[in-house]
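Below: a set of structures, written as structure tokens.
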Structure I
Amino acid sequence: MSSDPKRFLRYLEEERKAAMLYRSLAITMTGDRREALLELADIEERHARHWIAKLTEAGIAIPTPPSQLHEEDAALVHQAITMNVDDVLEHLEAAESATNSLYDNEPEAPDAMVDDEASHAEAFRRMREDDGNVLPIRGAMKAPGPDHMEAWHSTDSSGKARAIVFGVSDGLVSNTALVMGFAGANPNGKTILFAGLAGLLAGAFSMAAGEYVSVASQRDLFNREIQKEAEELATKPEEEQKELELIYRAKGVPRDVAAATAAHIMQDPKKALDTLAREELGLNPDELGAPLKVALSSFIAFAIGASVAVLPYLFFSGSFALYLTIALSTVALLVVGGVVGRISGRGITFSALRQFAWGAGAAMVTFAVGTIIGVNV
């Protein structure tokens, strides 16, 4: 890094240019996006004042602030007015991503300034994806709060419902295909039954293990995020209080009420950490996932789905057992697909037919392969 203080001139020019652009864009927008852009402009102007102070210390004349936008910036403002605002925000996100290391090796740039610049690209992404519902605070790179979470996450933070539904689906499709493959090879009923039971147990244990590792890893990650938040709360309480205030302002709370609420919450460190985890990280510390419960749910769900194709061979054999397996599997595929569609919002009929198509396709392929192998053997 050069020791020439004239480098501060370039920093000042960039900060002034950005502040002017953000204020000009704010005029074209309303609501939270406008508020977010004005907050960004305030940040850039604060940075500019820092470099003005450094230039003054070095005895370098302060340039006159620009009176109009640069040609490229003016084009962006015109595009925001006449065309697609989201395209402008996407452009700014890319530009900020390319320049967020401006102060990485600058010893005269405070840490807070470096953090601000690093978060700007994420702030534009959030404005574009969330209609500007989150102000460009230092924590903008973290996950949105609970009010931005999908209904699935807010009602099923442990993941049990997902594990149950998709466990049944996986067990149904995989074991039906397995049983149909053996049926195509035409061994005796006991062999098909044994193969189906083996597939049921192997698949159920495999799914349970996978779900346990997945949820346990996710829980460890969430705990790590909360621990980092606790460390920030202990070392930078003023900044965390400001973050909390801005979060409430982004939700529509008046400035003075947001400030008073944040100050009151910060008086109790335990309550403050719980609130920041929920509002800033989008996490419920009391519901970070239960690996054992999800693993057990997955095991039982897979076994239930896989048992559909096995049950007929427990009581019957030959062609009747095969036809009964086909009938029960067809009904089960349609029902499970409908349930998945109801939960996902994709549509019951579409999801039911899609589930049936995949399950029936897998069963027909394995039946054909089994038939070919059975004949050749």
Structure II
Amino acid sequence: MDKSKASISSCLLSDARIVLPGSVTDRISLLVEDGRITRIFEPSTAQQAKAQVRIDLDGLTLFPGFIDVHIHGAGGVDTMEASADGLHQVARFLAENGVTSWLPTLVPAPEEDYRRAARAIRQLMREQEGRPAAARVLGLHYEGPFINSAQCGALRPVHFRIFHEAADIDALAVVEEKGAARMITVAPEIEGGIELVRELHGRGWIVSIGHTRAGVDALDRACEAGARHMTHFMNAMSPLHHRTPGPIGWGLINDAITCDVIADGVHVDPLILKLVLRSKTPARIALISDAVAPTGLGDGEYRIWGETVNVFQGRTQNSRGSIAGSVITMRDAVRMMLSLDVPAEDVARMASINPARLLGINQEYGSIEIGKRADLVALDGEGNVRLTLIGGRVAFENQL
């Protein structure tokens, strides 16, 4: 049976090392029925289970599917320019790398570009159940345009904005689809920034602080107004200084704030990743890729956001000398954290549970528990993806 195309009502995954919330259990089996996890049991009793398909994982580690809330593209496809078919191409690539859900992320651009991108995202969201299994689009994430030009990173300041009135938010195209997540990265110190945060939060947006030089007072007020997350922590922020703590110092010690990090060893040194982990703990960190269109294509020169970006040995650089996103996937971020001796259950929290909680979907997504969606990824000892299930459907399989 071709499990990638067949409609499978039940699937038994046997003999796995399963990463559960807070623990790892060896040699366990798991039953998936109608896209949900329905049983978790010892292998000795697994033979009694009736399943349409049986897959022996032979000791592979089964994680909850990874959720990437910040990604600009992959495989040569940019989320700003992609059609629904192009986005689905990205989603297939992501599934091969263990990602089961994602937020296409938009950069500051003209309004017509926003509208076109939102239409493509909406179309794919409506069609994805009928397409071949791929990472599920959950909504969209705006990185800007309400951010600080002094911390632009690889983004184009010509398209940055300040906030005057509620109509300024209306210019952001949204995905008019039930349950679609709306996330946005803002700098609270821009003109009208605190009122912007308050208005966005009131409209149900997930507001994250980033591309910022805000001081502690502005950050405190932004938190009170509803911004309780930070985008690619430590990157595109004013640096930590012992007399000027800024967003990094504030974020490190504020337990009300969660953050996401690009764990590629380029954006943040592994030693600093350990520092962030020690301060924030795995309960308050989400892993992201911040991947751009060349991800998966190797070294070379590429056109991204109107300029040439060079990719060399896993590092991106634009003509201004700035890092222009990453070329990793969530699988690579997971491998990095595992290489730092972070326990698998803590890595799963950062790659799956915390992103799901940030988006408010943790009742359905993010962990291996009875009743939840069967979004699962099996890794071998080298961190290679051997199997990806999305809603119980096989989206990727490698030598099983």
Structure III
Amino acid sequence: MHLRKWGLAVLALACGAMTASVAGAEPPEKSGNIFHKAVCGHGNPHDTARCHAHVVTDAQGDEADAAATPNAVPAGYGPADLRSAYNITTDGTTTIAIVDAYGYPTAEQDLAVYRSQYGLPACTTANGCFRKVNQSGQQTNYPKTDTGWSQESALDLDMASAMCPGCKLVLVEATTPSFANLAAGVRTAAGIAGVTVISNSYGGTETGSTSYEPSYNQPGKAVTVSTGDSGYGVQFPASSPHVIAVGGTHLVRAANARGWSETAWTSGGSGCSTVYAKPAFQTDPQCGNRMEADVSAIGDPNTGVAVYGPTTRRGSGWMVFGGTSVSAPLIGGIYGVTGHRPTGASGIYTNASQLNDVTSGTNGTCGGTYFCSAGVGYDGPTGLGTPNGTGAF
């Protein structure tokens, strides 16, 4: 399908189990004619998060050797494709913070390759565009390196760049993927001058999450969170009433006025919280608590995005990514373009008419309800729809 037309896609996916080696044991999954696997291993321990990204593989689950041809024209959608699909025409000037776990020593160098490939302006420490800090806000004492989480960070930085090439970027590296450390990273991000967006591409069980939820309540910031990569089922922090929960879609070119078409991604997360009360801005009838998602964007690895990042601990290359780890920083980038200082997702519900409604597709079994089936208006897998310009944000 989409990736097949490009030929054998390159790659590694992104994210982070506790180590990259854990991800290597994950069995391959299939979307259309494309095989892919979760880089962050399923079954993460209590009070920890896993990333929500997937990498394209062969039928055996083996990734291509992206490092063999690092200068090849990358497979996957690039910035021009994504900006076309979501009708984004301006570049933004605000600051976006990316919160991930572990260290990423080559973040600035890898980001430079991505931006150069697509003609985006340089974003470096020297010109004041790029900054990397630990979870305490220090530009030193970075956490130990983990290839999987470094890949997640590369994905997030590239997607924010694609949608908001004029934005400054801050990478906040939590010591581990524990909820406590990631929450500390969010608080640090919120305290950095100029930050209006905080992107989070990870999640875990809601059980025991209430002590960490207040960290995601950051008035005046757009806190985007991916809803998951395991299909129908709720995850935290996407279930926090204070965040913007971002689902995933299958995005393809189409012979229509928009030029693109979307359906719900079969493995994107959604569902009704068992812990958090329903926020006032949500009025869907069957879920008495917080419902996710609020909004959505590309997430299917079968229609994946190009990323440049670590393929091993020793080198970097071009990769093709999927998962709601794509959609959360992409939506964060659109908030960056607006420069607005929103409080939670309420503005999306007020301006839902300015989104592309996604009306078909499912991510699981839920008795035929909107909890897992896309339809006209609000639904769990895709929320209120996908961006059509910046009006809803």
With FRET efficiency 1/(1 + (r/R0)^6) of positions 75 and 187 (r between Cβ atoms, R0 = 41 Å, to 0.05) derived as 0.05, matching label from I, II, III: I
Test item: P(r) over Cα pairs in 10 Å bins from 0, in percent, for residues 51-218 alone calculated as 8, 18, 20, 16, 13, 11, 8, 4, 2, 0, pick one of I, II, III: I
At a computed 19.8 (Kirkwood radius over Cα pairs in Å), which of I, II, III: III
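Every number here is computed from the coordinates shown, using simple stated rules; none is lab data. Everything quoted here is computed from the prediction, not taken from an experiment. Cβ atoms are built from the backbone, for glycine too; each structure is taken alone.
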